[in-house]
Structure I
Amino acid sequence: MSTDAGVLLSARGLSAAAGGRTLFERLDVEVSRGRLVLVVGPNGAGKTTLLRILLGLQAPRAGSVVRAAGTRVGYVPQLDPGDDGLPFPALSVVLQGFPGVVAGRARVRAAVDALARAGFGPPPSRRYDRLSGGERRRVLLARALAPSPDLLALDEPLANLDAAGERDTAERIAHEAHRRGVGVVCVSHATSVLEREADAVVRVGGGA
C-alpha cells in the first residue's frame with residue numbers, strides 16, 4: 001500500500017483470464033480520496049472483472065489488491081437487462097444500502113438526500129419496478145451514496161441515460177469525488193463524457 005494517507009485502494013500487477021483467454025495482464029490501479037478513476041476498454045476486455053477484483057468479489061490470476069483499513073465501500077453493479085425490478089418504493093431500495101434492518105429518521109433523511117444527489121426526481125415513493133432503466137441507475141447510485149462511503153465503485157452508471165442525463169450524472173459523480181472527497185472507480189462506455197471529469201484513466205484492452 002502507498003504511504004499516502006489518502007490512498008483507499010492499491011492494486012499491483014493484476015492479471016485475469018476467462019474461458020482460457022487472457023483479459024488483461026500486469027495492471028496497476030490506485031484510488032485515492034477525492035479522485036475519480038475511469039476504467040475504459042472494448043466489450044469483453046474485462047472491465048467488470050477488474051472492478052470485481054478490486055472489490056474482492058473475484059480473485060485475480062496474479063497480482064494483489066490492498067484496501068485501507070476501515071474503508072466503507074458503495075457499489076453499483078451493472079443493471080441486469082432481464083431484471084423487472086423490485087416491487088418496492090425507490091426510498092426502500094435506497095435504504096437497503098445501510099447495514100441492518102432499522103430505518104430510523106436519520107437514515108431516511110440520508111436516503112432522501114442521496115436520491116437528490118443522484119438526480120432522482122421526487123417523489124421517493126415511486127416504485128422501483130415501474131421506473132425507466134435510467135431512473136433505476138440513479139436509485140442504485142443513491143443506494144450506494146446513502147451510507148456515506150469512502151470508496152464508490154460504479155459499473156456503467158450512465159447506462160440507459162440520454163445525452164443530457166449522461167452529462168448530469170457524470171457531473172454528479174465528479175462532485176462526489178472532487179467536492180465530497182470520495183474515492184471513485186468507474187467502469188463506463190460513455191468515455192467522452194466521463195473522461196472530462198476523470199483524474200486518471202485505466203485502459204483495459206484485448207477484448208473482443
Structure II
Amino acid sequence: MKIPLLLSSVLLVSLNVQAGMVKWVDDKGQVHYGDRIPTKYLKKEHEVLNDQGVVVKKFEKKKSAEQLAAEKAAQEKQAVINKERMIEQRKKALRDRVLLETFTTVKDIELARDDRVSAVDTQIQLSETLIKDNEAKLDKVKKRIKAIESSGREVPENLHKEVHSVTRQLETDHQYVEDKNAEKQQIIKKFDEDIVRFRELMAEKKRKQ
C-alpha cells in the first residue's frame with residue numbers, strides 16, 4: 001500500500017523532530033528541519049527543538065542597524081513617557097495627601113479659595129486706582145501742552161518726557177491688571193478642581209470604612 005506523499009512528508013518531519021534538531025524557513029517560505037542550520041539562515045528567525053519536538057529556544061531574525069536605531073529611539077521615547085507619567089502620579093498623590101491633611105470639609109476649601117481671590121481683587125483694585133490717577137495726570141499734561149502750542153510757544157521737553165513716562169506706566173498697570181485677572185481665574189479653577197477631588201477622596205474613604 002502506497003502512503004500519500006503529503007502524509008509521508010508529515011511522518012518524516014515527525015520522526016526528524018523526535019530526534020531533536022533545528023527548524024527554519026527558507027527564502028521561499030518552506031519549513032525545514034535538520035541537525036544544523038545552513039549558515040545563510042543563521043541570522044534569520046529559527047528554532048531549536050528538543051527530542052519531543054518542543055521548541056526550547058527561539059532565535060529572532062537579526063535586525064538591521066536602522067531597525068535597532070528605531071527600536072532604541074522608541075524605547076527612549078517610552079522611557080521619557082513613563083518618567084513623566086510617574087512624576088504626574090507622584091504629584092497627584094502629593095496633592096491628594098495635602099488636600100486631606102489641610103481641609104476637613106468642602107466649606108474649608110471654599111473659604112481658602114475666597115481668601116486667595118479676595119487678596120488678588122485687592123491688588124487689582126489698587127492698580128485700577130493708580131490707573132485712574134495716571135489717566136487724569138496724562139490728560140492734564142496733554143491739555144497743558146495743547147495750550148502752550150495754541151499760544152505759539154515752544155513746548156518744554158520735560159512735558160513730552162512726562163507724557164511718555166505716564167503712558168508707559170499706564171501700559172504696565174493695564175498689563176498687571178490683566179495678569180492678575182488671569183491669575184484669579186486660575187485660582188478659582190484650581191480650587192474648583194480641588195473641591196471635586198476632595199469629594200472623591202472623601203467618598204472613597206467612606207467606602208473603605
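Read the figures in this text as sums done on the coordinates, not as results from a lab. Please read all numbers here as calculations on a predicted model, not as lab measurements. Cβ atoms are built from the backbone, for glycine too; each structure is taken alone.
-26500 is what came out when helix-only ellipticity at 222 nm (-39500 (n - 2.57) for each DSSP H run of 4 or more, over all residues; to 500) was calculated for one structure; which of I, II is it? It must be structure II, since only it matches. Source structure of the calculated read-out (volume of the Cα convex hull per residue in Å³, 126) within I, II: I. For the set I, II, ranking by Cα Rg over 2.2 N^0.38 Å, for residues 38-149 alone places II highest.
When mean count of other Cβ atoms within 10 Å over residues 86-93 is calculated for each of the structures I, II, the largest result comes from I.
Out of I, II, which one gives 15 for relative contact order in percent (Cα under 8 Å, 6 or more apart) as computed from the coordinates? Value 15 for relative contact order in percent (Cα under 8 Å, 6 or more apart) corresponds to II out of I, II.
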